[in-house]
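Dropping the structures in below, format is structure tokens.
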Structure I
Amino acid sequence: MRIVKYTHACVRLEHAGAVLVVDPGSWSEPAALRGADAVLVTHEHTDHVDVLRLAGLGVPVYAPAGADIPDLEVQPVAAGQEFTAAGLRVRAFGGRHATIYGGLPDCPNLGYLVEGRVYHPGDSVHRPEVPVETLLVPVHGSWLKTDEAIDFVRAVAPERAYGIHDAQLNDRGLQSAHGWLTEEAGGRYRWLTPGEAA
């Protein structure tokens, strides 16, 4: 499976001629959606879902049941549900967005395991409790501490991990976060620049 990282949390997965895009938000490049067969949205925040781009795309968009995404037709998904998107097997995990402060935001958030191999957690560090080959690990967020990201990689114990959710950091912050993850994640971690594939 080819993985192409775009800005912030957006990732394009290409496999056997199919294109599945996860979290094409307002900060990600439009090119991520070129030729997409389906889209997975982890939650309702605009850095993960760009409604204007997706409304005219004409492909199925899957999002957590109960997500507040006005003006976009979505196929609702529940935690534990297994389904097919762009011809690829997907299993949903989790349920809620990680807390920032005072219990907020409290919105649905799902992590998606694609083809039993690649796991995108959205805005959470919910462990899927199944083997994961490739973990997309959030690097920074108002809801995340560096030690939580490191512990997430260690707990999931994937073969490899790539950083996502990083657009709120400047170059110094990125170097620091990537340094910690590289040092502490047991040789599993690598950062892909926007547009880079693995």
Structure II
Amino acid sequence: MTTSEFSEVKTTSKADEQHVIDTLVLAFSSDPLIRWFYPNPHDYLQYAPKLFEHYGGKAFDHETAYYVEDFSAAALWLPPGESFDEEAIGALFQETLSEDRQEQAWTLFEQIDSYHPNEPYWFLPAIGVDPPHQRRGLGSVLMKHALATCDEEETLAYLESSNPENIQLYVRQGFKILGTIHGETMPPVTPMLREPQ
């Protein structure tokens, strides 16, 4: 029996928002796309928290931010009709990225738009496990918890994988690859969609 089988998924309160952001910053410290944005460690630690807040922070308002085992893993889900804060991300990128990387980032977002479903869907901006706790099934526990809601509501689930190593986790949860987005120097991003089951 794995540790994950004993893991209870909890909803994050507004007071614990920073704990979840910290977990995601640690979890994504070797993520190809995020580190392409911020390859310098100082820049990454300074700006990644803001990026997660702008990209998935609305999950805290909807009580759809989850964690397990004292914040060893966390996930941000946005309910149907909700989206990331594009204006805030634009301002952050303008302030912190070179012109070339800004251009590639906006090209990425334009391409991603074409993969978004036309019908209502749950969106997973971020899911991550603190590195010492990885490979214990905690990501799967968080996925199953949220996907149960998608199935109950008979609603699509959508995500964009920024790390090729995670794609099989999503496939095991029922997601299918929609395509791959490549930038000039930017690592690939894989949009994925899951039908309710």
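Values quoted throughout were computed directly from the atomic coordinates according to the rules given, and no laboratory measurement underlies them. Note that the structure is predicted; figures quoted are calculated from it, not measured. Cβ atoms are built from the backbone, for glycine too; each structure is taken alone.
Descriptive notes on the structure:
- Which of I, II yields 3.5 [distance in nm of label points 7 Å out along Cα→Cβ at positions 75 and 99, calculated]: I
- helix-only ellipticity at 222 nm (-39500 (n - 2.57) for each DSSP H run of 4 or more, over all residues; to 500) from the coordinates reads -13000; which among I, II: II
- Top of I, II by distance in nm of label points 7 Å out along Cα→Cβ at positions 67 and 91, largest first: II
- Comparing FRET efficiency 1/(1 + (r/R0)^6) of positions 19 and 107 (r between Cβ atoms, R0 = 41 Å, to 0.05) across structures I, II, the highest figure comes from I.
- A value of 2.5 for distance in nm of label points 7 Å out along Cα→Cβ at positions 43 and 139, calculated from one of I, II, originates in structure II.
- Relative contact order in percent (Cα under 8 Å, 6 or more apart) derived as 18 - corresponding label from I, II: I
- Mean count of other Cβ atoms within 10 Å over residues 83-90 derived as 14.1 - corresponding label from I, II: II
- Entry that produces 9, 37, 40, 13, 1, 0 once P(r) over Cα pairs in 10 Å bins from 0, in percent is calculated, selected from I, II: II
- If you line up I, II by mean count of other Cβ atoms within 10 Å over residues 51-58, the top spot, with the largest value, goes to II.
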